[in-house]
Structure I
Amino acid sequence: MFNNLLLQNYITRGFWGDEAWTAVISRLSIPEIIQVTGQDFHPPLYYLIVHGFMQVFGESEWIRIISTIFFLLTLIPVYVFAKKIVNKTVAWVSTLLVAFSPILFIYAFEARSYAFLTFISVLSTLCFWQAVSLAKNRKKSTKQTIKFWFIYAILGGFGVYTHYYMWFILASHGVYWLLADRRQFKQVFLTYLFIFLAQLPWIPTLFSQVKTVVGDYWIGGMNMRTHAEYFMRIAAGDIVTPWQTLLARAMFVALLASPILVWLKNKHQLPRAYLFLWSWLIVPVLIPTLLSFITPVFFYRYLVFTSVPIIFIIAWGLGTVKKELLYVLGAVLLVFYVRTDYRIFARFPRSMREEVGAAFETRSALSGIQPAPSGTQPAPSGTQSAPSGTQPAPSEEIPVFTYLPSFAEVYFYTGQRAPVKVVPIGLVQFSGRSLLDKYVEKGLVEIIEPSKGQAYWEFDQGPTSKFHPGE
């Protein structure tokens, strides 16, 4: 069982849909990546990083290591920031909880930009706090504060080219400054101006994307459960567990109790650093909430970084009561976190890698040729695969047909060993169409219906596969 867990786990599984889109976008040239992301709704920086990784280490599921590295790097500013604004005890507890936070753990092993966004969020928040808190007076900056403003400006520029929610993170810092500080106006203005000018070349593309989102986008509208679902997933993990709801409720109560505890401890005042944490949490949630009354843009996954201020605020509140209470409740929370993380790690869902691999393995039963598909692995025991030995494998004569939502997975794991064709059903102008159009333009994919009487393989989300023998 232990050996199976080492071989079949959440890290070694095949790509799911969004990860496959990352891989298929990132294998394009740099100009093509910029073009495709500009026609979709994503800034290009993360895909350019993955592109560089692929040039050195090849194209495989190992591109997930980029997220893992940024997740581990995030722990450094987490500890430094918590130690500076509270104390060493809260810093150690907070860092340990962030390290095992289920929502951060799951995206530390996915080829998506969320771990990178979280790293930039924490580090930029630390730099902003250092820049405003180290100011000696209201007019002049020191060499130290200038250094932190410079780093903050660079991080902000990187952030807005990674994910548009970075603007909400920057806004959370600005709201705090406007309401509670208002020193170093010149430095704050120039820093935000630099970040805006850094994205200025992308602004026409952004406006075009916004117009498309207003017309049609896959994010659903808000309802009565939207924010409860957000907090439950961010606080207690993105998978269903018997304790998910109870843990989320307990953390929500601790979050609400924290301001009272801190206020009582600090002679009926809330420290500026504590208000800064609340701004970092509330503003990035509030802005997309308000925007969603115009067009739906609120999505919990884009707010994974808010798990960090949630943990900070709870740990600070508990730490004001008694250090031992923080240790005990922190340990209890950690136990539930580790149990959730184990469930995440032990997951090995059947992916398109196994589905496509099983279809190509039929060749060995029919012709005695053992294929070696790139990036495929045998299907895990206990799962269903395409029947072996009864149909021919995909080939030049027997193409692969799929649909837009599963196109990236099918194309990545087919590896050009057979023609890949996309059925013109459900094609939309947005959310993936730009990538498909680029591969059609390059002559690598064709949008077409199966011919009457044609033999072909059909792959769809699930994953599912079916061989059509033709006539």
Structure II
Amino acid sequence: MTQNVDTTFEVLVTDGQTRAGLAVARSLARRGVRLLVLASEPGCPAFHSRLLRHVVLAPSPAKNPQAFMEFTLETIRKHKIELAIPITDQALLLFDQHRAGLESLTKVAMARPAALRSALDKRLNLDLAVKLGVPCARQFDLTSLDQIPEMIAALGFPIVLKRPGDPVDRTVPAFSFRVLYAHNEEQLRGFLAEHCPDGQYPLFQECATGEIHNVCCFATDGEVLAAHEYQSIRRLEGAGVFRKIIEPSPDLLQYSRDLLGALRWDGVAHLGFFVDKDRKRVWYMETNGRFWASIQGSVHAGWDFPYWTYDYFLHNRRPNPAPIEVGSLTCWHLGDLKALLNFWRGGDIPATGTNPSKLQATLQYITGFSPNVHSDVFAWDDPIPAFYEYLYLRKQLWGMLRRKLGARETAPTPSTQVVRWSGLEKALVAKQEERALERDRQQTTL
């Protein structure tokens, strides 16, 4: 996609390299919204979408936050962007930190400062949940190593250590891990010595077990206008890759209404809960104030959260959703394949609650290609990004293999660095080059 875009747009979408960013951008493009997409990974599927005419390479909000914000502000100013939509937690945090500068140039699709801060800071968020009577895992506020025996007595093992926020967030202590599990006192003290040398501590919680339930919402001024739950049929590292839309459980829906109402939340929100097997206990996990990775499943089921976001934050129109298609199935096929390969290598079972053989797990994987299953990435009106997702993974795996071999071998000759492409890959690349030339020709006429 050409980098020399010289036109105005209604909407800017960040993080086009993610599944959520791709899904949000495609949804708006299908509705005829003029949009510009930022992506931080060259060659990612968004660059090969026929629906997304303007995708530009930008710095990563996670790896280079200052450059990302400078680039984003300049892009908004140059192209007279009317609405900016952050996709990842990192983009959301940076938008909040630079809210004044952003809002002097454009509208921003995110909740109010106080509400967003309460969602981004897990300590604040859990404190609010406890005050509202939302059930949470037991916590311990460690301020001194002398309190370790007291914490062990209060929480028991395993003890969960969570960072209170993203490392991009300058208002909370930064940690190099996302979550750790201490199974005994020696391991706990080892984690603290490694990650807390300055006396700043993460969150400490009892280990909640059970299935993860996700409630996906859209709210305006704290009123939840739409909420659905999805069931993860198969998972990869805890994240659902094969999912089914279901009606939200009454108790989880009420907890979600209580939390978002107290925050006077605006826009999308994704709330996570642990529920035990017998549904006798529920533990609240967190609120994510952004689009969920599986947002395409919601769109397929009839609820276009991305367009609602555009319409509400830009035109102040509240959505009036029709009933969602309960039972709608969606699969991230590449993630499903990764989960299967991981199981073949002795990893976790993709379908929780089952004990399949490798053959049975493979047959389960094949069900993800049934005609009634929608895809997170493949679309008949925009098929190429799905192929490039696999090609992109192949390049990553090849790079990992080369680095691993490089530790034992001498530097490879140029002939050993050549990657053989299949005929399909060559055709895809040729098609993309033709499309790029055509777009360049069109751009010169703007």
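Bear in mind these aren't lab numbers, they're just calculated from the coordinates by the rules spelled out. Everything quoted here is computed from the prediction, not taken from an experiment. Cβ atoms are built from the backbone, for glycine too; each structure is taken alone.
When mean count of other Cβ atoms within 10 Å over residues 75-82 is calculated for each of I, II, the greatest value falls to I.
Here Cα extents along the principal axes in Å was derived from just one of the structures I, II, and that gives 69, 58, 46; the source is II. Starting from the value -0.53, -0.77, -1.48, -1.51: which structure in I, II was log10 I(q)/I(0) by the Debye sum over Cα atoms at q = 0.10, 0.12, 0.18, 0.19 Å⁻¹, for residues 67-266 alone calculated from? It was calculated from structure I. When helix-only ellipticity at 222 nm (-39500 (n - 2.57) for each DSSP H run of 4 or more, over all residues; to 500) is computed for each of I, II, the one that comes out at -19000 is I.
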